[in-house]
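Input: structures, listed below.
Derivation of every value follows stated rules applied to the coordinates shown; laboratory data play no part. Keep in mind it's a predicted model, so treat the numbers as computed, not measured. Cβ atoms are built from the backbone, for glycine too; each structure is taken alone.
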Structure P
Amino acid sequence: MWAAFVRQFAAYAITRRGKKLFALIGVLALCFGAALLIDMRFYVSASFVTLLAGFSAVAYVIQHVKIKRIEHQRLLVKAEAARQRAMVAQARLERIDNAKSALQGAMVGAVGFVTHNVNVVANEAVLAVAESAEAVERAYRRAASMVETNARAGLVYAVRGLRSFKP
């Protein structure tokens, strides 16, 4: 039974919290010992123990403040790192949005270009009516196939571009 108690005591004593607790208990025991020595009128021994208790208490407080300052600094560093990560993520999202809008603008321009080309080809087809009905029909088919080919190519490039920007 005592072995289990000693094992638990030793396991707790090696933790940071256990070390702090036992240091505080030691300071309090020195203060209690000094009070007993004063009560028994051993003033020289009591003054030595009181001095030892005072220095121990000051060292305990200094160590406690130092640990709290280090923890505070660590929390500040973590907060700064989190802020930096958030800024980097925001910049990345902005770059992706800019690329997407540029791609959409390019698609609008491509569709406008195709539409303009269709109008030009249609006007040429109307002028070619005088040549022959067959020539007009071929020009119309060619224009329609060009429009369809250009539109499909533009859509394929747009889809590929959008897929490459997905996170």
Structure Q
Amino acid sequence: MTISFRISENAFKALQNDAKKNNTSLNTLANQLFMAYADYDRFLRKFHMVKLSSPTFKRILNAATKDAIVEAGRSAGSSVPESFILAKMGEINSASAVEYLRLMGAYANLFDYSEITAAGKSSVTLTHDLGENGSLFLASYIDALFKNAGKNVKVSQYENGITIEL
């Protein structure tokens, strides 16, 4: 689709600089920004979600007890994803839960998402730099997310990541 927009000179210069830094075209960068808005950012506003730096989140996690981290993960995993998934995809199931994680990996910068299928079994790995407490939070979050989707999953925790066996 071809379309034109009027944007401020400052915005144009920022886009040009970022496109050049990332060795990509201005058109590709603009499309990536539109996709980030369409797939993720517009839902942030709808559900009063905030963008938080990883170091700040890590400090919050490190100040909490293990029990509080588990409870926060369970609570967040059973409410936030459900609203997001219903608004974006219409129903909560295993596939929409995986798609939610893919989107979070692509746009939230909380973790890097990778998925692999081997010997007929699928697994998703989420790597992060939040340490052991980050893995504890994510494991609780993921467990609650998939329980709401009607699927029990096995979550393995590592210092800087978790693996979900689907």
Which structure, out of P, Q, was semi-axes √(5λ) of the Cα gyration tensor in Å, for residues 64-119 alone derived from, given a value of 54, 4, 4? P
Which one of P, Q has FRET efficiency 1/(1 + (r/R0)^6) of positions 32 and 80 (r between Cβ atoms, R0 = 35 Å, to 0.05), as calculated from the coordinates, equal to 0.90? Q
Value 42.4, 134, calculated as Rg and Dmax of the Cα atoms in Å from one of P, Q, is from structure P
Given that relative contact order in percent (Cα under 8 Å, 6 or more apart), derived from a single structure, equals 22, which label among P, Q identifies that structure? Q
One of P, Q was used to calculate helix-only ellipticity at 222 nm (-39500 (n - 2.57) for each DSSP H run of 4 or more, over all residues; to 500), yielding -34000; that structure is P
